[in-house]
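Each in structure tokens, the structures are laid out below.
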Structure 1
Amino acid sequence: MTAANSPIEGVLETALYADDLDAAETFYEDVLGLAKISRGANRHVFFRCGTGVLLIFNANETNKPPGQGALPVPPHGTTGNGHTCFRLSGENFDAMLARLAAAGVAIESDFRWPSGGRSIYFRDPAGNSLECAEAVIWGIE
């Protein structure tokens, strides 16, 4: 099957990992303004992100086999910093920059791509690289 006729419709979930779920929860809910879906003790916190879901996992907990009566999700996890890019329309960059500045979040890079579109890069409390960008950087309307 080629990419042109793939049955995949899009990305439903994106996962990042953080050891301190309290700090992650505060950052994604209060600083970025994402709506929390649920929190599972020290294992995970999930957020609505547009038409998808952002999953923040504690790798020390998700790499354990599921216990009796738990959902049959296989162990998974990673080490090191991840990257996620949030889709942002051009007219919302100033508002996002203001939110980040008010929270003391440093912008690592803010630039316009030669092919069009703008990106800003910053870090979450776990050190994950986050980006907000216009979809046009990937040729998406």
Structure 2
Amino acid sequence: MATQIFLNLPVKDLNKSVEFFTKLGYTFNPQFTDEKATCMIISDTIYVMLLTEAFFQTFTKKEIVDAHKAVECSIGLSADSKDAVNELVAKAEAAGATIPNPPTDYGFMYQHSYEDLDGHHWEIIWMDPNGMPEHQA
């Protein structure tokens, strides 16, 4: 069985977050959805649990980072093409995301990012499998 990833993110307003990510084309597992949390499906092995801040706080004694002011992580997701990268970032911006940087093209890799309604940083990446640089040992 492939390893599954469950990323847990605190959100201020669960309904607004669901509406935002629905506009990006994501779906949600109703079995793991209630007024405190939802399970956003990224792929067959990647899921994002969007948890209200109050519910998220029950899992840790640490302070929840305000992602509009500080970065704890950058979430990177692959895309099938440069166009797919741009399309997803455009959908995010239209749904209310902010665009922190212009896209970057390294030739073999293209990336563009957005910050969701809660400030979480998402990197959307396309890599050309034929253009990867040789690894030097």
| message | When distance in nm of label points 7 Å out along Cα→Cβ at positions 109 and 125 is computed for each of 1, 2, which one produces 2.6? | response | 1
| request: Identify which of structures 1, 2 gives the largest calculated value of distance in nm of label points 7 Å out along Cα→Cβ at positions 5 and 37. | output: 1
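Tell me which of 1, 2 gives -3500 when you compute helix-only ellipticity at 222 nm (-39500 (n - 2.57) for each DSSP H run of 4 or more, over all residues; to 500). Working shown, then result.
Numbers: 1: -3500; 2: -6000.
Derived from the structure labelled 1.
Taking FRET efficiency 1/(1 + (r/R0)^6) of positions 29 and 85 (r between Cβ atoms, R0 = 25 Å, to 0.05) as the quantity of interest, name the structure among 1, 2 where it is greatest.
Details: 1: 0.85; 2: 0.45.
Structure 1 gives the largest value of FRET efficiency 1/(1 + (r/R0)^6) of positions 29 and 85 (r between Cβ atoms, R0 = 25 Å, to 0.05) among 1, 2.
Each value in this text was obtained by applying a stated rule to the coordinates, not by laboratory testing. Keep in mind that this is a model prediction, so the values were computed, not measured. Cβ atoms are built from the backbone, for glycine too; each structure is taken alone.
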